[in-house]
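I've put the structures underneath this note.
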Structure I
Amino acid sequence: MASKPTQKTGAVLSLLLAATLWGLLWYPLRLIQGGGLGGIWTTLTAYAAAFVPGAAFAWPRRTELGRNPWLLLALLLAAGWCNVSFIIAVLEGTVVRVVLLFYLSPVWTVLLGRIFLGERLSPLSLLVLGLALSGAMLMLWDPAIGLR
């Protein structure tokens, strides 16, 4: 069993890697779309390719995963919808706005965790909220408008 610092480091590194990959994903997606393969088909191809090794890792835990099949199905549908929506938004929308919404996900995480799970707002979560909102202000700031 891994120690807590190792688990925490792995989780943080996973989040940083995922954020980096999703933040850089828009460019190859636009190139692929320019080559004639639409966003839905690109998504289907990528997830089909990831399914094979993912299924190999999940197979030993199939009984554990099957304990709550409806919750698992809901999670799969929600995650799939989220990812397809992000890819379509990146392909059809303004990249800066879409990526900004993606990087504001800590705001939604902290607020929804507070509302639905009753989580306390720790100093670290307040710091994350402040950083995310400061980043949004920095990206959206227009000196001609200023603060009113």
Structure II
Amino acid sequence: MKIERKIRKRYDRKEPPQDYLKYWRVIRYWVKAVYGLTTPDLEMLLFLHSEQIFSKDKFSEFEEIMSWDKNRFERLRQEGWIIVWKKREGKKKALYEISHKGKKLVRIVYKKLNGEEISERNPLFLKGASYMDKVYRNVIIEMNKTIKQQRHLSQE
């Protein structure tokens, strides 16, 4: 008679130390719905946020790795995401910075990535929302539940 040995594998899972990009796609879609920014626009604002003061050359340097949009700089400036920090003087280039509106958006994105809930009072929750908006709305609801559970568990 042969005795079968079962090898038990460990199924204990360690929590990853960094898990804040889990909902990046959802947050990115939410930004698009609420603020009307494209993914490259948002990525540009995230890049420029750490640059603080920048020239149009620095903007163009980072823009080279993005989808082509020759009007991106001017559009972001006209929509109030970028403002002039110092006007052009003679041969000196004009310098720009992200506006208060842009800095606020970047702070909100980081808060959402770090586990702040997304309010259900946004365009994705309107009655006439598109199919994709409804799909993302359901994910946001589940994401908020998960965040609430994690917050509740950490308080115990």
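For the read-out P(r) over Cα pairs in 10 Å bins from 0, in percent, a value of 9, 30, 26, 18, 9, 5, 3, 1, 0, 0 was computed from one structure; give its label from I, II. Going label by label, the one that fits is II.
Out of I, II, which has the highest value for FRET efficiency 1/(1 + (r/R0)^6) of positions 31 and 127 (r between Cβ atoms, R0 = 41 Å, to 0.05)?
Working: I: 0.65; II: 1.00.
Greatest value across I, II: structure II.
Taking distance in nm of label points 7 Å out along Cα→Cβ at positions 71 and 95 as the criterion, the highest value among I, II goes to I.
FRET efficiency 1/(1 + (r/R0)^6) of positions 39 and 111 (r between Cβ atoms, R0 = 30 Å, to 0.05) computed as 0.95: which structure among I, II?
Values: I: 0.55; II: 0.95.
The correct label is II.
A value of -26000 for helix-only ellipticity at 222 nm (-39500 (n - 2.57) for each DSSP H run of 4 or more, over all residues; to 500), calculated from one of I, II, originates in structure I. Here mean count of other Cβ atoms within 10 Å over residues 15-22 was calculated and came to 8.9; which of the structures I, II was it taken from? The value was obtained from structure II.
Quick check on the output: 4.7 is distance in nm of label points 7 Å out along Cα→Cβ at positions 63 and 103, derived from one of I, II. Which one produced it? Going through each structure in turn, the value belongs to I.
Only the coordinates and a few stated rules stand behind these numbers; no lab work does. Note that the structure is a prediction, hence the values are computed from the model and not measured. Cβ atoms are built from the backbone, for glycine too; each structure is taken alone.
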